[in-house]
Structure P
C-alpha cells in the first residue's frame, strides 16, 4: 500500500465516504449532510429539519431534488456505496501477487477503514438492521452493493481454481461482514486481523480443482 494514499484516506475519510467529499452542487450538499447524519445517527432518527440545518438549505430546495425522505435515503445509499467501492477496490488493485494474496489483503484494507476516526460501519448493514426487512428499496440497494463484492470474490476464487467458487465467495463475505459489525460495535480495528487469520485457515483448507492431465495419442 502507498503510504501517501493511506494517510489521506484514513485521516479524512475522503477515500471511502461520500459525506467527506466536497459537494459540487445543491443536490450533493443535501446528500452529504443527509449521509453524515444517517450514517452516524441513524436513518429513522434523522429528521428532515436536521438535514436542512446541516446542509444550510431550504426545504423547497430539498424537495426540488428529492420527493421524499425515502428517495433521499436511496440516493445516499447509492452514493455511499459507489464511493466506498471505488476506494476499496482501488486499494485492492494496488496489491501485487496471486488471488490468494488479494483476498487476504481485503482484511488489511478493512483494518485501515476500521481505524479511521470517522468509521461508522457499513451503511447497508446499518440500514437493513434498522428498517423492516420488507423495505424493498433498502434491500435492493444492499443486495446490489453485496453483489459487487461477491462478484469480485468469485473472480479470485476462479483464478485460484477452487472446486466450489460460490461457497468460497460466500465464506469470505461472511468473514468481511462479521469483521465490520464487530469493529463497529467494539471500536476495535484489530477484528480485521482476526478475520484475516480465519480467512487464511479457510483458504488453506479448501479444495482446488486438479489440472487436467495432458494425454498423448488418441483419446480412449
Structure Q
C-alpha cells in the first residue's frame, strides 16, 4: 500500500516514514499544503495522513479541495488541534478519521489498516454490464472472455460509469473524477474519449452501453444478458 504523509515537521515525517516502511508500506511525503494537494492530484494513494496546521494552505482546505475534485482517497487527520470543534470541522470537510498528537504509532497503523480495509470492501473488485466485464485492479476490459484494449482515460470513464450504472454524470463530474481538474466549460475532451470508447465496443454490439443524456451528460445502461 502507498501512503502520503503531509506534515511540515520533517523529523516527524522521517519517523512516520520509517515506521510505515517497516510495516510494509510505500511512503511519499509533502511538507506544505500546496505540495500535498499537488501530489494528491497527480498520484494515487491508498491513504493520506494529513496535518491541519500546514504552510501555504491548511489541511482543512487540502482535504476539501481534494474531495471537490473527485478524490476519494481515505484521509486521516493527524494534528495537535484537539477540540471537538476542530474534529467536527475536519470530518465535515472530508476527512475520514482524526488522531490527536501525541499518539501511539501502533494506533495510527491500526487506523490506516482499518480505513483502507473498509474502503477495499466497499469497492466491487469486478464490474459487469451484460457481457462486458471490467477488472479495475488488473485494468482489464473483456467481452465474453475476449480482451478489449482501452486507453487509460477510456478505461477510467467506463469504470466510473459502470460503478454507478444508470446514474447520469455530467461532463464536469467526469472530468473531476478522471482528469482531477476543473472543467473549463468549452472542452469536448469527454465527448472525444466517449467516442473512442464506443468505437472499441462497437464490434461487440455494445457501443450503446454508454448512453448520451441530452443536455446533461452520460450514463451506462446495461443490456439484458444471460
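Comparing FRET efficiency 1/(1 + (r/R0)^6) of positions 34 and 138 (r between Cβ atoms, R0 = 30 Å, to 0.05) across P, Q, which structure shows the greatest value?
Details: P: 1.00; Q: 0.30.
For this comparison of FRET efficiency 1/(1 + (r/R0)^6) of positions 34 and 138 (r between Cβ atoms, R0 = 30 Å, to 0.05), the top structure is P.
Quick one: mean count of other Cβ atoms within 10 Å over residues 98-105 came out at 12.8 when computed from one of P, Q, so which one is it? Let's see the in-between values first.
Details: P: 17.1; Q: 12.8.
It must be structure Q, since only it matches.
Tell me which structure, out of P, Q, gives 20 once relative contact order in percent (Cα under 8 Å, 6 or more apart) is calculated. Could the numbers behind the result be given before it?
On the way: P: 20; Q: 14.
Label of the originating structure: P.
Kirkwood radius over Cα pairs in Å, for residues 42-89 alone computed as 11.5: which structure among P, Q? Walk me through the numbers before you get to the answer.
Numbers: P: 11.9; Q: 11.5.
Computed on structure Q.
Kindly point out which one of P, Q the value 1.8 was derived from, the read-out being distance in nm of label points 7 Å out along Cα→Cβ at positions 178 and 202.
On the way: P: 0.7; Q: 1.8.
So the calculation was done on Q.
Suppose mean projected area of the Cα convex hull in nm² works out to 16.0; of P, Q, which structure was it derived from?
Numbers: P: 16.0; Q: 14.0.
That value comes from structure P.
Assign the value -12500, calculated as helix-only ellipticity at 222 nm (-39500 (n - 2.57) for each DSSP H run of 4 or more, over all residues; to 500), to the correct structure from P, Q. Can you show the working numbers first?
Values: P: -22500; Q: -12500.
Only one of P, Q returns -12500 for helix-only ellipticity at 222 nm (-39500 (n - 2.57) for each DSSP H run of 4 or more, over all residues; to 500), namely Q.
Values quoted throughout were computed directly from the atomic coordinates according to the rules given, and no laboratory measurement underlies them. Not measured: the values here are computed from a predicted model. Cβ atoms are built from the backbone, for glycine too; each structure is taken alone.
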